[in-house]
Structure P
Amino acid sequence: MIEIIANEPPGLFVDGGLTPHNNPALQLFLYAALPQYGLSWSLGPENLTIVSIGTGGFRPHVSVNELAWILPIGMAIRALSGQITESAQLVLTLMSWLGDTPTAWPINSELADVAGVPAPRGQPLFRFLRYDI
């Protein structure tokens, strides 16, 4: 539990790495663009730049030998890890495709990077920069 406001009950912090929002760039774009959030910023790469800074990642693997002895809880944990990786990959794909992306980022072996694929209607919605440190 983390104290957020003095003399108030503490709040429970859940790391974004345990949610589909491990990379919050897409949620940030929605927050900036959708009028329901109250910002309604102007779109376009000349008006909106989103910078995503990550710490790297890995592709989870399960070998055939592991499948012979892994318990259901181990398989569930690996499935959750795979889902988190897939969610981060989807966010990176959408942000790279919908935005003007001068820092092209490889998605996977199928897509490579999608920075060169024109955004829908040929108009990038923002400038997107991705870095891993």
Structure Q
Amino acid sequence: MKRLKFNPEKCLECRSCMLACSFQHHQEYSIPNARLKISPGVKREFNTIQVCKQCEEKFCLEACPVEAITLDSEGICNVDSETCIGCGMCVEACIYDGIWMNVNTEKAVKCNLCSGSPACVKVCIAKAIEFVEEPSSM
């Protein structure tokens, strides 16, 4: 399965990835609407990324009481915002902090890899984010 791979040493902290993500999903450039988060390296030497790891466990999917999170044919979890009731059970269940509540909609959001063509990867001039094939076990 292909996943996002982040190299913190290359990250320029420009947030272009977050803006591209927001535009891809909401047609507006808004950092809070991004489905990935780049955080400055406060406790660590380098920046960190917060994004769905497309894990095998799928704790978020199992935790959703209304089945708003589903798997597509590629094994990628997607959140149906129409079905999501905003309870946050999926957020609590994710051990990777890869899903969170959108501050505007109060619904769960997570990276869906832009259906196989991640906008964040395309705009990262430093090549800090890559879309690579990785073994299925995390």
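Assuming 4.3 is distance in nm of label points 7 Å out along Cα→Cβ at positions 7 and 103 as calculated from a single structure, say which of P, Q it is.
This figure was derived from P.
The value -4500 for helix-only ellipticity at 222 nm (-39500 (n - 2.57) for each DSSP H run of 4 or more, over all residues; to 500) was derived from one model only; which of P, Q is it?
Q
Compute volume of the Cα convex hull per residue in Å³ for each of P, Q and report the one that scores greatest.
When volume of the Cα convex hull per residue in Å³ is calculated for P, Q, structure P comes out on top.
Suppose you compute relative contact order in percent (Cα under 8 Å, 6 or more apart) for every structure in P, Q: which one lands on 29?
Structure P accounts for this read-out.
For the read-out distance in nm of label points 7 Å out along Cα→Cβ at positions 31 and 79, a value of 2.0 was computed from one structure; give its label from P, Q.
Q
Suppose log10 I(q)/I(0) by the Debye sum over Cα atoms at q = 0.17, 0.21, 0.22, 0.31 Å⁻¹, for residues 71-110 alone works out to -0.44, -0.65, -0.71, -1.13; of P, Q, which structure was it derived from?
Value -0.44, -0.65, -0.71, -1.13 for log10 I(q)/I(0) by the Debye sum over Cα atoms at q = 0.17, 0.21, 0.22, 0.31 Å⁻¹, for residues 71-110 alone corresponds to Q out of P, Q.
Read-outs throughout are calculated quantities, based only on the coordinates presented, and are distinct from any laboratory measurement. Just so we're clear, the structure is a prediction, and the values are computed from it rather than from any experiment. Cβ atoms are built from the backbone, for glycine too; each structure is taken alone.
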